[in-house]
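Visitor: Next up, some structures in structure tokens.
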Structure 1
Amino acid sequence: MKVYITKTKKYPGSDFSEVHQRAFGLYSKIKKNSKRRAYLRSAYFSKDKIFLDLFWHHLFEKENWRDRVRRMKYFGCAVELIKSSRFEPKSKENPNKSSEILHRFYGTTAEHELFCVQIKEDKKKGQKFLISVFPADGPSDVDK
């Protein structure tokens with residue numbers, strides 16, 4: 001499995017408000033460029049749209065605040081990976097819903113920390129959504 005190396009650093013800080021301010025600021029910039037729903041164009045999916053709003057809904061379903069901060073720190077890196085990576089992801093059918101495919105892209109930050117970006121694809125509509133960004137455990141997580 002190939003890992004995309006980003007030039008973006010993960011957001012510094014351990015306080016929710018400071019990390020949220022940076023991550024949501026980037027999301028707001030992206031949202032201003034689109035008329036309806038915020039999206040990015042993916043290099044791997046032939047410039048298809050990857051919608052970002054589901055990420056924020058999924059993030060705030062988490063009860064653990066530390067986990068939210070941990071995931072938000074990688075949002076800037078995830079945006080770069082989605083826009084630029086042409087490496088093939090690990091893809092599998094969603095075990096909970098057969099009408100969806102889950103794609104996992106792996107990347108490293110500028111500080112050489114491994115992270116994972118998960119994108120959900122709806123088979124019927126062909127739409128793709130960013131679901132989650134999280135630090136990967138290491139080479140064992142990449143091989144799964």
Structure 2
Amino acid sequence: MSDELAAIEVRRAARKAATAEARDEQFIVDMKALDALEETHGETCVKALHVNGFVRGLPTLVVVKSPGGTSYYKRFQEQIRAAKGNKQLEGSAQDMLARSSIAYPSDDTAQKAMLDAFPNMLNDVALAAVEFVRLEGENEKKG
């Protein structure tokens with residue numbers, strides 16, 4: 001192996017180690033938030049969606065809370081029905097439900113940064129929110 005290649009490998013290994021350490025530190029912060037939200041809402045009423053890939057300065061997960069018992073889910077249903085197949089209106093309703101169901105990160109700046117880094121975030125959050133209020137058939141029961 002050439003000296004140049006060896007130097008590159010050393011730099012890469014150091015960078016990967018620093019990234020792993022930063023990710024672990026952020027994951028601890030995120031898990032504390034998840035733990036607190038489970039205590040507040042109940043562990044069956046929140047769900048962590050983990051990101052694919054670490055971005056420095058951003059959470060490693062998004063916590064979704066159940067929309068059950070809120071006016072947001074009712075509004076979502078009304079907007080979907082009123083859309084009558086209009087995908088733009090359905091998408092707006094889905095985004096509204098997703099934004100109202102994000103428990104962590106709680107601030108708008110962090111949510112915007114997460115959405116910039118992970119553009120499918122609102123879709124994933126909306127699907128998770130709907131899963132909370134779905135009923136399961138006998139064949140779907142787990143346990």
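Visitor: I have 15.4 for Kirkwood radius over Cα pairs in Å, calculated from one of the structures 1, 2. Which structure is it?
Guide: So the calculation was done on 1.
Visitor: If helix-only ellipticity at 222 nm (-39500 (n - 2.57) for each DSSP H run of 4 or more, over all residues; to 500) computes to -9500, which of 1, 2 did it come from?
Guide: Answer for the origin of the read-out: 1.
Visitor: Rg and Dmax of the Cα atoms in Å, for residues 48-103 alone computed as 13.2, 34: which structure among 1, 2?
Guide: Structure 1 accounts for this read-out.
Visitor: Right, next: Which one of 1, 2 has distance in nm of label points 7 Å out along Cα→Cβ at positions 8 and 32, as calculated from the coordinates, equal to 1.7? Display every interim value, and only then the final one.
Guide: Details: 1: 1.7; 2: 4.0.
Computing distance in nm of label points 7 Å out along Cα→Cβ at positions 8 and 32 on every structure in 1, 2 gives 1.7 only for 1.
Visitor: If we compute mean count of other Cβ atoms within 10 Å over residues 16-23 for structures 1, 2, which one ends up with the highest value?
Guide: Numbers: 1: 15.8; 2: 11.5.
Ranking 1, 2 on mean count of other Cβ atoms within 10 Å over residues 16-23, first place is 1.
Visitor: With distance in nm of label points 7 Å out along Cα→Cβ at positions 24 and 40 computed per structure, which member of 1, 2 shows the largest figure?
Guide: Largest value of distance in nm of label points 7 Å out along Cα→Cβ at positions 24 and 40: 2.
Visitor: Given a computed value of 22 for relative contact order in percent (Cα under 8 Å, 6 or more apart), which structure among 1, 2 does it belong to?
Guide: Matching structure: 2.
Rule-based calculations on the coordinates, nothing more; no lab input. Keep in mind that this is a model prediction, so the values were computed, not measured. Cβ atoms are built from the backbone, for glycine too; each structure is taken alone.
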